[in-house]
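What follows is a group of structures, each given as structure tokens.
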Structure 1
């Protein structure tokens, strides 16, 4: 089953995309595997590709641009501007540089990577100018908590902010207390980065291994990583962007969409990774 999310302007996107954090930095076989994975994903319908000017000081954007050049499948490209470049004076130059690396004339979605010292009102005006000039189609934010979204509302029209990209996985569930609902209420899609966690600690958890043993996909027995991803994808209004730096990982992510977790599965995961019972500080990595 192909899950989807719908942006405020009516654009329908697959709920599973591809992240590129820490990609594009190692020449040779590793980069070849990254190119292969991204290219396969685009052809398989994973049109959302997320990158940022910060990733590898632009090397990730360049890698994505190379893959886009040789793969003409549908694509929805997301990149991010650093807080220090989010001013009316500097944003256009930063966006133009990202577009050059990506080989694009216009980016589908441009995000503020996190809040800095530039006033939000000024950043919003800078986003609007880029839209007027045809350099971006949509804009959004990243690493915004509820208070940040409430402040942002002072300066924008309903539906103007398309996405809030945040850390969300079984180990980081604090956003379930209020932030996920705050996004839904405002018709802002939540884009979940690092849905499989960092390192192997999460994927080695006994609860994930036990639940994986009860599921299969068209590619074979389910893995703990697929269970973790299926857990994120089960929610409406969530677009997950796991990194897949090899073709095998990419195919496993695609197959995770076939998994429907049962109520017993979800109860076991809640016991192993308790949901929040109070407001938590927003986690970032």
Structure 2
């Protein structure tokens, strides 16, 4: 049966009874840090860190042209730290240990290299040359897998890992150095954020979720879907949750606990009236209450 959770920066919201579980950001991409809590899966942004990048630019990955992986480049929403920086990695592992001491379940977020072409700093160049790998992408994947293995060794409970929402074969490997086959033995559950500010149509959500279901089917690891809840219409959010629940293990709502509670209460009320959310049959999720199609194009749903 699908469970519904919340992702939050507010510790008190992790105790709200409407949620089956909660994720609490102990370290986020801004660099903000907080003490871990017992009442949630503590969540660590690993290589996304605006504050660290600003304080020490030498931490920031660079590409072959010397461009830094910060918000100064249009396609980065936050700044990154190079995954081969040993001192920073040790600090991350200490944070993971602190989280695991309070609650045995921990989620690793923002794991990987920034995207294709990073990092070409002198340290990465040297480590690659000293490695047994002939291909740069293979070396990057080993770096990330080794970090995840070290981190999850410190997690006695469920180890969660966030994935960039691209299930297309080879894309996560090329983009971030995420080798799903190598990572699966170290991870209990992947989390895929599928964020939209409206969810007026859900055909794209179903396509991506189905892609991950297919990609992970043989890896003996579950995945759940995280939705964006801030200022999203409750009915649209619930329909997105219905689609997500047809493919993912569980559904998590991000960054607006009050709206998430409203959605869950509406969901329960609709279920009592005969409408079902979070069904197991993917065919059921394509039919909307108003007779529209879940796989409609934007023009069809307008």
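Rule-based calculations on the coordinates, nothing more; no lab input. What you see is a predicted model, and the numbers here were worked out from it, not measured in a lab. Cβ atoms are built from the backbone, for glycine too; each structure is taken alone.
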Distance in nm of label points 7 Å out along Cα→Cβ at positions 100 and 172 was computed and gave 2.1; which structure, 1, 2, did it come from?
2
Suppose you compute FRET efficiency 1/(1 + (r/R0)^6) of positions 4 and 68 (r between Cβ atoms, R0 = 35 Å, to 0.05) for every structure in 1, 2: which one lands on 0.35?
2
For which of 1, 2 does relative contact order in percent (Cα under 8 Å, 6 or more apart), calculated from the coordinates, equal 16?
2
Looking at mean projected area of the Cα convex hull in nm², point out which structure of 1, 2 has the largest value.
2
For mean count of other Cβ atoms within 10 Å over residues 84-91, which of 1, 2 scores largest?
1
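So if we calculate mean count of other Cβ atoms within 10 Å over residues 132-139 for every structure here (1, 2), which label has the highest result?
Details: 1: 17.1; 2: 13.0.
Largest value of mean count of other Cβ atoms within 10 Å over residues 132-139: 1.
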Computed 3.2 for distance in nm of label points 7 Å out along Cα→Cβ at positions 60 and 180 - originating structure among 1, 2:
2
